[in-house]
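Some structures are shown below for you to check.
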Structure P
Amino acid sequence: MLERPLIRLQCHEGLDLAGAAYEWNYPRQMIEIRLAERDAGATREQLAADLFSPRFLTQRALLQAIDPALPLPPVLLIDELDRADEPFEAYLLEVLSDFQVTIPELGTVKADGTPPIVILTSNRTREIHDAVKRRCLYHWVGFPDAERELAILRQRVPGASARLSRQIVAFIPALRGADLFKLPGIAEPIEWSRALLELDALQLDPETVNNTLGVLLKYQDDIAKVQGSEAARLLEQVRTALRG
C-alpha cells in the first residue's frame, strides 16, 4: 500500500542488541589485524580506527530501518514483542523515541529526515512495559466479521468452493462462542480450508469436522469439548443459519 520496503524483526526469547540492531564482523576484523601485522607502516591508532568503521559493521533490522542512506524510509515490523525478554524493550526506547541507535565505538546513527513507520505486535503472552506503550498508538485487532473473513478466505484459499467457504466462515464464529481455552484466530480457518481441500471435502459434515478439529484447536481439552455431539450441534446451527 505504501510502496515502501518492509523490514521485519521477529522477536524471540534471548533476542539481544546483536540480533536486533548490529554487531561487529569479528572474523573480518581478525583478518584485518593479521594483514596489518604484516604492514609495518600501520600504527595502533590507525588500526583501531579502521577496525571500528562502517565496513566492519553488520546491520540488523533496527539499524537497517534508520539507515540514513536509504532512499525511502521503510516500514519496520517488530513482530510478537511479548516473546522477547523484558530487558530487550529497553533497547527499543531510543529507536522509538528518537529513531536513532548509539554505537559506542562508532557514534550515533540517526534516521535522516522522515523516520520509518514502526509497527509493534503482541499476542499478550506477557504485558509490554509502560515505557514502550507510551511511545505507541494502541490498536486492538479483533476477529473480523463474516463478510471480511470470507473475503480473506477467498483470497488466501481461492480453490475452495463458495459453498464450503461460506460454511467455514459460519462455523468459525459459532466455535469462537464456545467456552474454549484457545479460540481459533484468523490463520486457523485458512489452514482448515486447505486441509479440507486436500481431503476433497465439498461441504462440512460431522465426521469431517471431528477428524479435522486438530487444525482449528490446539489443546486436547478444547477438542474433547467440541468433538462429537457439540460439533454436530454447531454444524446444524450453521446449516440452519445458511438456509435462513
Structure Q
Amino acid sequence: MKNIGIVCEGPTDYIILRGVIDKITGEDNHYVQLQPEPDLTGEYGNGWKGVWKWCRDNAEIKDKLMRDIEPQLDILIIQIDGDVSRKEKPAHCWCESTVCEYKGIRNPLECDVKKEIKDTCPIVLPCKNHEYSVKGYMEHLSYLITTWLGDLNNTCIVIPCDSTEAWVIAAYDETEDAELVEDPWLNRISKKKYYHDIRISGNKKRVRIYEQFAKRVCTNWNQVARICLSARNFERSLGLLVAGC
C-alpha cells in the first residue's frame, strides 16, 4: 500500500483517479486530496487554474510537504485535462509563437482576468507551437506542469484527453475515438436523462454518479488503456514510479 497525494481539477477527477491507481497498482492505497480541497472552499478553488496555483505556491516546499503529511506521502499525482491545451489561451501565453507586450511581465493567471487585455489577446488557437492532437496536448501540458513544479521526484503527471470522461465513454461504449470527442460529458454522457441506466440530473457532475463510473472504468481498464493513449501513458508512468519507490 502506498500513501498518495492527488492534485487535480475537481472532486470527480479525484474519484476516477483514485480507483484507477488502485487498479494499476493492485493495492488499496491511502489517498490525500490536496487540490482542490474536499469542501472546494480552499484558496485555489477548482479547475486547471487551481492546479496551476497549487503547483506555483508549493513547488519549493513539495518534498517537505510530502514528508510532513501524516502518513508521509510516497507519490504525488498531478492531473490536468487535455482540453486545457485545446481551448485555454493562458496555457499558451509563454509559447514561442505568442507575441504579446505582457509576455514575461504578467503571470497568465493574473492577465487572464483583466478584461481589457483578454479582449485583445493575441493568442490564436490552435497554437503554432503545439500539435493539435492527443499526443500534442499531453506533451504541452506535461511540460507546463514541469515548469510550474520544477522537481518531479516521486511525482506522476496524468493528462486525460479530452478529459477523464473520455476514459468513461471508452469503458462503457468502447468508443474507439474517445479521446477525440470534445467535452464527452456534455456531448455524450449528459446528453440524455440516462447514461447506461445511470440517472443524469442536468449538466452538474455529481460525486455519486462518478463513483459508479469509476467502478466501470476500473473493471474495463484494459479496454480503456487499449483505446486511450493518455490512459496507457499514465499506467506506464505510474508503474515505473511505483516500482522505484
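Each value in this text was obtained by applying a stated rule to the coordinates, not by laboratory testing. This one's a predicted model, so the numbers in the text were calculated from it and none came from an experiment. Cβ atoms are built from the backbone, for glycine too; each structure is taken alone.
Laid out as a table, the results:
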| item | result |
| --- | --- |
| Per relative contact order in percent (Cα under 8 Å, 6 or more apart), the highest-valued of structures P, Q | Q |
| Which entry (P, Q) yields the derived value 0.95 for FRET efficiency 1/(1 + (r/R0)^6) of positions 25 and 217 (r between Cβ atoms, R0 = 25 Å, to 0.05) | Q |
| Percent of Cα pairs over 30 Å apart - highest-scoring structure of P, Q | P |
| Read-out Kirkwood radius over Cα pairs in Å, for residues 65-176 alone, computed value 16.0, structure in P, Q | Q |
